[in-house]
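**Student:** Following this line, the structures themselves.
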Structure I
Amino acid sequence: MTERLSVLIVDDSRSMISQLEGIIAEFDWVDLVATARDGASAIRMAAELQPDLVLMDIVMPGMDGLSALRALVATNPAVQVAMISSVGGRASMAEEAFRLGAVQVLGKPFDKDTIAALLVAVKADRGA
């Protein structure tokens with residue numbers, strides 16, 4: 001039996017969530033466990049659901065992605081977090097995300113192949 005990968009999507013944009021849901025649905029070994037629209041909800045959902053991967057936007061209202069990343073890694077060191085950013089040219093945000101523990105920073109827009117490579121890498125890292 002193939003090991004499954006559980007994913008939580010966090011983005012304040014409904015269209016971005018829909019795009020990611022569509023891509024993830026193409027992989028029969030990936031389970032989308034929930035979606036959240038802000039960092040505080042992401043922290044609560046991740047604590048409850050214990051996803052393998054959190055795909056999270058950096059810039060969100062309320063608690064931003066970097067603050068949520070810091071909290072996620074502190075409370076669940078096993079979770080892997082990939083940050084999504086539409087803030088081109090702000091290399092400092094990507095550097096901060098990696099410093100805080102992000103496994104990858106994806107620039108918007110991205111394509112199915114980029115997400116597929118991330119999912120495969122996380123699955124391989126988990127030994128699945």
Structure II
Amino acid sequence: MLNEERVVLMTKMAAFEEHEGKRSLDIGSYFRSDYISWQVLKSIISATIAFVVVFAMYIFYDFEIFMTDIYKMDLLEFAKNVLFYYLGTVGVYALISYIVYTVRYSRAKKNLRVYYMNLHKLSSMYRNE
């Protein structure tokens with residue numbers, strides 16, 4: 001005989017596994033600090049690549065003017081400014097990434113807690129039968 005409550009619970013759990021459950025299970029396999037630090041590291045690498053591309057586009061946009069002004073400018077001051085902008089860009093991007101991935105991790109853990117609670121409830125339904 002089919003138990004309607006058990007069927008509803010299994011359907012809800014199957015829908016979770018099919019959609020957001022895969023990502024939640026992947027996230028849940030990490031420790032919090034490992035997951036967040038790995039994602040922030042990937043974000044820093046991405047931000048560095050993006051900064052280099054944008055900086056190269058800025059330089060190559062008016063390359064002739066840049067080459068004529070390079071002898072007039074203070075190269076140490078120019079390098080300090082580039083480094084300042086780089087660190088600012090990467091710092092802000094890393095901070096935003098930290099916040100985003102902390103929220104994602106906590107949501108995934110919460111969803112997994114509910115999933116495991118439903119799994120335990122389903123197991124107890126089978127034992128009681």
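Just so you know, all these numbers are worked out from the coordinates, no wet-lab data involved. Given the structure is predicted, the values throughout are model-derived calculations rather than measurements. Cβ atoms are built from the backbone, for glycine too; each structure is taken alone.
**Student:** Kindly point out which one of I, II the value 2.6 was derived from, the read-out being distance in nm of label points 7 Å out along Cα→Cβ at positions 33 and 105. All intermediate terms of the calculation are to be shown ahead of the outcome.
**Tutor:** Values: I: 2.6; II: 1.0.
Of the options listed, only I reproduces it.
**Student:** Tell me which of I, II gives -31500 when you compute helix-only ellipticity at 222 nm (-39500 (n - 2.57) for each DSSP H run of 4 or more, over all residues; to 500). Before the final figure, lay out each step's value.
**Tutor:** On the way: I: -13500; II: -31500.
It must be structure II, since only it matches.
**Student:** Check the numbers for distance in nm of label points 7 Å out along Cα→Cβ at positions 97 and 113 across I, II and tell me which is largest. Display every interim value, and only then the final one.
**Tutor:** Values: I: 2.0; II: 2.7.
The maximum falls on structure II.
**Student:** Match the computed value 19.0 of Kirkwood radius over Cα pairs in Å to one of the structures I, II, and report its label.
**Tutor:** On the way: I: 14.3; II: 19.0.
Computing Kirkwood radius over Cα pairs in Å on every structure in I, II gives 19.0 only for II.
**Student:** Right, another one. Ranked on relative contact order in percent (Cα under 8 Å, 6 or more apart), which label among I, II comes first with the largest value? The partial results should precede the final answer.
**Tutor:** On the way: I: 23; II: 54.
Answer by largest value of relative contact order in percent (Cα under 8 Å, 6 or more apart): II.
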